[in-house]
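A.B. asks: What follows is a group of structures, each given as structure tokens.
Nothing in this text is a laboratory measurement; each read-out follows from the coordinates by a stated rule. Keep in mind that what you see is a predicted model, and the values were worked out from it rather than measured. Cβ atoms are built from the backbone, for glycine too; each structure is taken alone.
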Structure I
Amino acid sequence: MKTLARLTALSALAALAACAEPVAESTPTAVTETTVKLKPVVTAEQPWGLAFLPDGGLLFTEKAGGLKFLAAGAAAASPVAGLPPALTDDQAGYLGLALAPDFAASRMVYASLSSGTPADNATLVVRGRLSEDHTKLEGIEEIFRGDARDTTYHYGSRLAFANDGTLFVTIGDGYKYKDQAQDPKTTHGKVIRINPDGSIPADNPFADGAAGNPAVWSYGHRNLQGLYYDTASGTLWETEHGPKGGDELNIITKGANYGWPKVTYGVDYDGTIISDKTEGEGFTDPQIFWVPSIAPSGLTMLTSDVYPGWKGDLFVGGMNGPSGLVLVRVDIEAGKVIGKEDLLRDANYSYRDVVQGPDGYLYVATKDFDGIFKLVPQE
């Protein structure tokens, strides 16, 4: 991280601890002439994960409502049965969603959820076959369960398939287990990588189990709620919540340590300094950090030409904080971040997820009880 970024972040840490106005991060602002507005698609109660079917139909999870299906062009969604019961206290619930790369043939759907009781629960990943009439998931299998915890916060739970068919899953640090994010033998605060049936790929960094959990791909994370795999470049992008400040956009690589809580650009919610370091030997720096926080959730890359000048850029949902309630466009050129732009600030929504539909348009799910919207260019 460059000296300016370090000094900016350290100034922000001091300001946050003193309850003063924080200093923003130094990522350049990117501005285009493209403007967008939100077009309602369907109402939903706390939608969490979105996955479009090849025919334009939409599957989505609701935090407490389970799995829903919206047919292309329909005005209302219908329930999809089959998922196991979920714990729905606090941040727990029905969470991430992904379709198998061969969904057109297999109809396999992958979902994550909080499983158990408030005193004993974990992030669970299951899969099942979507029935032809879209009313149920059949043959549900549990393929991965994270380590147990007794908190109902920080589940992570985004899913993304790689070109080789393996599945990446984010697992949050469980809030009170933050120190275990540095221990690769646990699943708290990790990106894990498994085969579609839940078995462990032989080339995982800790596949032999000697120095870490065989499923762990990267570690040192907090609460990872954005994940996108770029099939063109093979790059895995991730966003995670910092505490008070210090949200991050990262490129995830095999066996890397992203530092939490040994290094951070944020402070604890009461102003306590968690670490006075923003970087260190052996830790991978973020591509972007946010001070103050935007609470990033949902992450995708635009691969269409629908919005002039935006193809190849990343889009990040922001859920709260003085810089939140925005959709952030991250300007990417040649695989590198060159700037960012806040969108939809005047709409006053919190954005839980963002995906690209088969029609090339971006769709967002709001955090609360508003619903799912399509981004359309504003004339």
Structure II
Amino acid sequence: MNRIKRFTFNLFQSESREHEPNHSFLILTGAILFFGLLMLMSASSVFSYRKFGTSYYMFWHQIISGFIPGLLAFYICSKIDYRKWKRIAPVLLFFSIFLLLVVFIPGIGRVYNGSRSWISIFGISIQPAEIVKFIFIIYLASWIDSRGEKIKDFETGFLPFLFVLGIIMGLMFLQPDFGTMVIIILISIACFFIGEGNLKHIFYLGCGFLLMVFAAVKIAPYRLSRFLVFLNPNTDIRGVGYHLNQALIAVGSGGIFGLGLGQSRQKYGYLPEVSGDSIFAIMAEEIGFVFCLFYIFLLFLLVSQGIKLARSCDDKYSRVLVSGIIVWIGFQSFINIGSVIGLMPMTGVPLPFVSYGGTAMVSNLAAMGILFNISKFKRC
């Protein structure tokens, strides 16, 4: 018991002098969260009523399973000195690999939309991939910092990095969860680059990523169909092109100021995944171009504050950690919005802080808590 008390005390004990944190992270995250919950309440109302008999089931479920534990995760991570995560990074990595293996256990792993990417225990559903994004950034920052100048070497830097990344990618590929694979690869490349990895090795990573995309298309031809629909949205509008076309109808129907909150037509069974991957289309339909632009501006401000924080970091560990989190939130938001409005192929990744999913929201808010903590020690 005394050991647990000492461990808890040391975990929350700061290793250096703090100053006033950057409250921009708190304000911007709060504004985006409010925006997201408001849109989720509207977007999920029809589906919630049809399946559960009440229009607010999914909204309240998100509050209970995502928002409240997410705020707790934010608070805890904002209080833990960010340097303490280095000590448990290897343990966290093994835990994340364990979670990715559990999804394949019959009776525990659950299949959703053709992907075995959920764990269900005692009625509680968890999406390990969302936890892995968060943990893997912490591990990469810790590992890259521990390598020092060896990170530039092929045998002591690139190969071990590729080995760990390969384990995570292999487990993701078996689910399969191609969208999350793309996000984690982008995060990994960014962390390796910020961590001063060899540019030639980063080029190898890029080539490997292209080969992986090619292999994924060969194994599952429906991914090629999605790419062809991206090139020509009018391809098979009742089949593989249905999702994108319905999303574009929603976006186009919103116009400049939208049809009004709660007035979406596409959420009445026309557009798939209205509370998940396609929620931005409902946002565009109901609140229009102007308010969507304001939402994107909030995301831009959050990312820009993260970049300023990363530039103020005087040690590699915190710089890579901040950069990884910002790349995660920024690129995932861009990929989700881009796929909905036809700027890139459909990938099936959630919109951070907005899409339905408790695990994703808790992970996102925990990451923001770490940024908030780092800002106590770095002035930006």
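A.B. asks: Taking mean count of other Cβ atoms within 10 Å over residues 133-140 as the criterion, which structure among I, II has the greatest value? Each step should come with its number before you reach the end.
C.D. replies: Numbers: I: 14.4; II: 25.2.
When mean count of other Cβ atoms within 10 Å over residues 133-140 is computed for each of I, II, structure II gives the biggest number.
A.B. asks: Hey, relative contact order in percent (Cα under 8 Å, 6 or more apart) derived from one of I, II reads 29; which structure?
C.D. replies: Going label by label, the one that fits is II.
A.B. asks: Quick check: 22.0 is what I get for mean count of other Cβ atoms within 10 Å over residues 125-132, calculated from one of I, II. Which structure matches?
C.D. replies: Going label by label, the one that fits is II.
A.B. asks: Could I ask something else about it? Taking distance in nm of label points 7 Å out along Cα→Cβ at positions 37 and 189 for each of I, II, which is largest? Spell out each step's value before the answer.
C.D. replies: On the way: I: 4.5; II: 3.6.
For this comparison of distance in nm of label points 7 Å out along Cα→Cβ at positions 37 and 189, the top structure is I.
A.B. asks: In addition: Using FRET efficiency 1/(1 + (r/R0)^6) of positions 53 and 245 (r between Cβ atoms, R0 = 35 Å, to 0.05) as the calculated read-out, with 0.35 as its value, let me know the right label among I, II.
C.D. replies: I
A.B. asks: Also, quick follow-up: Determine which structure produced the value 5, 22, 32, 27, 11, 2, 0 for P(r) over Cα pairs in 10 Å bins from 0, in percent, calculated from the coordinates; the candidates are I, II.
C.D. replies: Source structure for this number: II.
A.B. asks: Now for a different question. Match the computed value -22000 of helix-only ellipticity at 222 nm (-39500 (n - 2.57) for each DSSP H run of 4 or more, over all residues; to 500) to one of the structures I, II, and report its label.
C.D. replies: II
A.B. asks: Taking distance in nm of label points 7 Å out along Cα→Cβ at positions 61 and 77 from the coordinates of each of I, II, which one would give 1.2?
C.D. replies: I
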